[in-house]
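Below you'll find a set of structures to go through.
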Structure I
Amino acid sequence: MKLEDFFDLRIATVAWGEAAPPDADWVRVLDPARAVIRAGRAAGWNYKPCYVMYVLPTPVSVEAYIEGSFRSGTRNKPRKLLREVPKRYALSVEHGDSGLEAFKDLYRRTIVARPRGRDRVAEHEEGFDREWRGFYLREKDSLVAGILVHDSGDHLSVGYGAFDPAHRALDLEHYLIMQVIDLAARRRAAWVSLGMDTNRYGHHLPLGLPAYKLRIGFTPVPCEPAGRELLMLQGFDRFESGLFFYTYAARGLEGNLFTRGEPDLRPFAHHNAPPLRVHRIPC
């Protein structure tokens with residue numbers, strides 16, 4: 001058995017049939033065999049990908065993306081971003097380390113400084129070479145929003161982002177993502193992704209993050225190289241604001257929303273969203 005602390009979440013990794021410590025919040029069996037999967041599901045465990053990736057097949061243009069990803073009543077929102085953001089902010093696309101120090105400073109102030117913030121950029125041990133592009137928005141000389149994008153040739157992947165909350169009147173993140181889609185369309189790259197995440201929303205990832213990614217047209221898929229796990233939740237004290245993760249279903253994935261109150265399911269109701277199950281967290 002391995003017991004690890006991730007912020008204030010205690011995760012116990014066990015072999016099937018091995019007893020977990022009672023104070024573990026999250027008990028898992030990594031990469032279980034088929035017989036273990038069947039036994040785990042029968043016993044109420046959740047079978048899930050350790051990581052997921054949100055993917056968009058590259059459209060022929062940004063306008064085609066808007067037409068295909070948004071209903072008729074909501075298409076003016078991304079179009080408004082394309083009109084209004086350039087009036088106030090200057091966009092630049094820079095390679096490698098260019099602009100990186102200003103981005104790191106913004107990232108530390110807005111992401112790492114959060115109660116459960118973690119400096120993922122500093123953990124990027126291999127550095128940021130010419131395969132990385134920074135998409136930056138500046139107001140005068142001040143960086144107010146940025147994303148770091150890995151360009152592997154056949155696809156573009158948004159890896160990290162930081163946004164000044166003082167500039168939240170416009171969704172600068174979505175504007176920058178549309179610039180990535182535009183580049184992918186001009187390059188005829190096969191697809192665009194929003195990177196990998198750990199499929200644990202409501203703890204160190206915001207509970208609203210999956211709903212946002214669905215809303216802007218990206219579809220969750222398992223990130224298989226990161227492995228699979230059987231999961232049993234032993235305690236819910238760490239998840240007072242709710243919990244969300246994807247599990248394997250008969251066809252693809254399904255969402256699982258754990259909540260103490262009556263949830264608003266509308267943020268998860270999109271054409272690209274897997275089926276959703278709602279679970280009540282015991283009081």
Structure II
Amino acid sequence: MATKDPTQKAKLPLRALPLSFTTDETKDYYLRPKLQKCLTLDDLAAEVAALSTRQEDPEDIARTGRQLLQRMMWYLSSGYSITLPVGYFRPTVQGVFIESELNTAPDRERMTLGVAYSMSKEMREALSDAEIDVEILKSASGPQLYSVVSAQDAQNPEAVTRGEGVPIAAGQTCIIKGKNLKVGGEGDDIGVTITRVDGSDGTSYFFPVNKLYPNTKSQVGFVLPADAPEGSVWSVKLCTQLSNNGSFVLKEPRVVVMDTNFVVGEESTDIPGGSDDDDSGQGTFG
């Protein structure tokens with residue numbers, strides 16, 4: 001790649017989405033980053049090699065970087081904290097036990113191990129120095145995909161705003177939130193496709209119309225496969241041949257890829273958008 005001079009300012013693309021919670025104001029928007037390509041360690045290594053004056057080999061850089069990160073994971077798993085130019089990392093644990101249960105090895109099923117991240121001064125400065133480019137999604141035609149949340153968060157958006165969201169989980173229903181989403185039409189491509197973007201396997205799952213519930217203008221649901229790993233990152237593509245109001249079939253299908261990805265095991269942080277006026281009875285997800 002190496003298309004950017006490191007002396008240039010970064011440009012952070014943002015999208016302004018309608019704020020559906022404000023009923024008395026129709027011009028409220030909230031901002032969300034518009035994600036670009038999901039980069040791998042090999043991508044970053046190629047960038048470093050291209051910008052280096054020593055003609056370093058990208059494979060060697062990637063190999064060294066991978067070894068460094070593997071050691072980082074080992075040390076975090078051993079109780080160390082680590083500070084890097086991007087921020088500070090430390091191991092975390094959640095779980096409640098009574099004293100008698102701690103006389104033996106604690107039940108691993110009842111605890112959640114993780115890693116907490118705090119931005120460094122350098123990372124904050126990088127964001128502060130970035131140029132902001134805002135795109136307003138106001139009257140776009142066709143489906144608009146805002147976010148993917150758990151079924152519980154789709155039913156209880158107020159809980160999300162209070163920081164009480166429920167993480168997306170493997171084997172459970174996920175809800176795409178947005179506008180003009182209803183899926184229908186003819187053709188083998190009509191439906192929802194999710195593709196894993198972290199790592200290199202590119203695993204994909206396709207959900208035809210009969211596997212989507214609910215399937216309305218503002219919410220489309222699918223059951224995340226039970227083997228989706230915790231922490232895996234997924235993109236979302238929706239293909240429909242229905243018009244914006246879902247009442248008739250268009251000549252050609254419309255394909256839209258969501259600007260952001262969703263992470264298995266991660267709670268929703270976006271403000272869910274969209275509400276249906278004609279979807280009574282679609283609010284319960286089994």
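Since every read-out is calculated from the coordinates, none of them should be taken as a lab result. On a predicted model such as this, the values are computed, not experimentally measured, just so you know. Cβ atoms are built from the backbone, for glycine too; each structure is taken alone.
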> Of structures I, II, which gives 1.9 when distance in nm of label points 7 Å out along Cα→Cβ at positions 134 and 150 is computed from the coordinates?
Replying inline: I
>> Once volume of the Cα convex hull per residue in Å³, for residues 166-213 alone is calculated for all of I, II, which comes out largest?
In response: II
> Suppose you compute distance in nm of label points 7 Å out along Cα→Cβ at positions 70 and 230 for every structure in I, II: which one lands on 4.5?
Replying inline: I
>> With volume of the Cα convex hull per residue in Å³ as the yardstick, tell me which of I, II scores highest.
In response: II
>> Matching task: 19 is the computed value of relative contact order in percent (Cα under 8 Å, 6 or more apart). Pick the structure from I, II.
In response: II
